[in-house]
Structure P
Amino acid sequence: MKRVLLLGGTGDALRVARHLGPAHVYSLAGLGRTPGDLACRVRVGGFGGVAGLAAFIDAESIRLVVDATHPYAAQMSLHASAAGALTQVPCWALRRAAWQPQAGDDWRDAADFAAIIHSIASYERPLWTMGREPLSHLDAIPASQHWTVRSLDTHPGHKRATIIAARGPFTLEGERGLFDEHRTDVLISKNSGGDATEAKLVVARERGVPVVMLQRPVLPPVQREFTQVSALIDALEAWLNPTPLSDKTP
């Protein structure tokens with residue numbers, strides 16, 4: 001039996017998981033909501049590095065690993081590629097296209113968190129939309145700034161920060177309201193790509209607000225790479241249910 005291990009945690013991965021039956025495994029790191037309406041098995045938690053993932057692949061007789069994790073989940077992508085090589089199981093990846101700057105955008109690339117801090121030093125009301133990392137730096141907020149931090153994580157807050165626990169997709173009107181309410185003068189983001197969180201970039205463009213964009217990590221090579229969910233789903237269905245030679249049109 002062909003069994004698929006889908007490494008997920010994104011909306012795109014959930015779309016793929018909805019096409020998998022009971023024989024397959026959808027793996028989540030444990031962050032956010034766990035879907036309860038899937039036909040496939042849902043596994044929550046880490047594997048214990050490359051060796052642990054390889055052991056799971058062997059124990060579960062996995063025949064294909066599909067990496068549909070977040071574009072910035074570089075460690076998991078590295079583990080998936082390495083474990084596939086160890087077990088000689090092919091690894092495919094869904095890697096959505098990055099956002100590209102448009103006319104009117106003011107984007108500044110940053111290689112890491114320290115570079116972001118340097119880039120926003122002259123601003124007063126940064127809006128952070130790059131996950132939980134800023135939450136561990138709240139005590140280092142300079143007196144000249146008040147941060148707004150949006151992430152999946154709840155947090156008690158801080159005297160120099162407003163914490164918003166929210167999950168996309170986000171609407172254009174909602175993002176306009178967010179910028180207005182918090183008087184945003186600089187936006188910090190990962191270049192996640194996709195439609196779910198792109199509205200914030202539209203608002204920044206409309207208002208001439210600069211965007212500090214964390215550079216994407218370099219991801220490992222895989223046997224097949226897809227930029228569209230639909231193309232991956234089609235390829236999976238073809239792999240799981242190949243057309244017999246006798247059924248092919250001459």
Structure Q
Amino acid sequence: MAGSVKTEAIVLRSIRYGEADRILHLYTPHRGRIGAIAKGVRRSKSRFGGRLEPFFRVRLVLYEGRSDLLTVTSAETVAPYARLRGDASSLDAAARACDAVARLFETADPHPAVFHLLANELALLDEGVGGPVSHGDEPGRLAFRLKLLLAAGLAPHLAGCAVCGERDHLSGFSGAAGGVVCGACEGAAFPLDEAAHTFMVEALGRPLADAPRGTPPRALRQAERAIIETVEHHAHLRLRPALTG
């Protein structure tokens with residue numbers, strides 16, 4: 001049914017279209033991922049200004065007609081996250097975070113918790129620019145991914161062996177089994193250090209701002225592999241790596 005829709009949104013991606021328009025990939029709290037067109041936005045006198053660039057959190061009025069794309073009729077900035085745009089590491093982390101949301105939550109199903117998780121991540125990235133510990137660092141990126149998996153119903157089983165339930169001697173991780181495994185069940189699992197296991201447990205249990213620090217690089221790489229293999233086996237998706245280098 002045609003009509004106006006009012007919603008907050010985070011701009012996941014913006015694509016040039018025609019001479020002056022942009023196609024927007026948006027994530028909203030109550031309509032999930034949607035597509036919209038901002039007509040004339042690339043003109044110098046556009047009423048939207050620069051509000052519809054990637055990573056902006058905005059308040060929109062959209063016109064919903066027969067097209068799959070809604071039309072932006074009004075845009076107000078809620079949070080521009082301006083500082084992260086001047087920091088290469090934080091900008092990269094923001095792009096990868098938005099890409100992960102777009103891949104894992106690609107439908108119009110509402111997930112308010114995912115919207116607020118992404119908004120929180122972007123705010124932390126913005127606040128971390130120039131600080132002693134940038135939230136664009138590796139523990140923060142992985143903690144965000146783990147919380148996304150939890151929201152998607154894909155959180156890895158970490159309390160005991162995902163195959164037999166054994167709570168001790170957990171030495172590997174199996175994406176196919178969906179969690180940690182003991183020595184007797186490791187099969188095709190890859191080795192998982194205790195530090196990696198501890199990091200994942202704590203990252204899931206703590207607020208995003210308190211992502212565990214001091215985890216060895218080897219353990220962080222193992223945690224990322226666990227995330228990637230879980231998504232590949234159970235969502236049949238390939239995420240861009242959270243860690244670089």
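Okay, here's what the table says:
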{"item": "Read-out helix-only ellipticity at 222 nm (-39500 (n - 2.57) for each DSSP H run of 4 or more, over all residues; to 500), computed value -8500, structure in P, Q", "result": "P"}
{"item": "Of the structures P, Q, the one that 34, 17, 15 was derived from, the read-out being semi-axes √(5λ) of the Cα gyration tensor in Å, for residues 9-136 alone", "result": "P"}
{"item": "Distance in nm of label points 7 Å out along Cα→Cβ at positions 17 and 73 - structure with the largest value, from P, Q", "result": "Q"}
{"item": "Structure with the greatest value (metric percent of Cα pairs over 15 Å apart, for residues 145-216 alone, set P, Q)", "result": "P"}
{"item": "Origin of the derived value 3.7 (distance in nm of label points 7 Å out along Cα→Cβ at positions 41 and 97; candidates P, Q)", "result": "P"}
{"item": "Value 20, calculated as relative contact order in percent (Cα under 8 Å, 6 or more apart), assigned to which of P, Q", "result": "P"}
{"item": "Source structure (of P, Q) for distance in nm of label points 7 Å out along Cα→Cβ at positions 49 and 65, computed value 2.8", "result": "Q"}
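Computed from the coordinates by the stated procedures, all read-outs in this text should not be read as laboratory data. Here the structure is a predicted model, which is why all the values come from computation and not from measurement. Cβ atoms are built from the backbone, for glycine too; each structure is taken alone.
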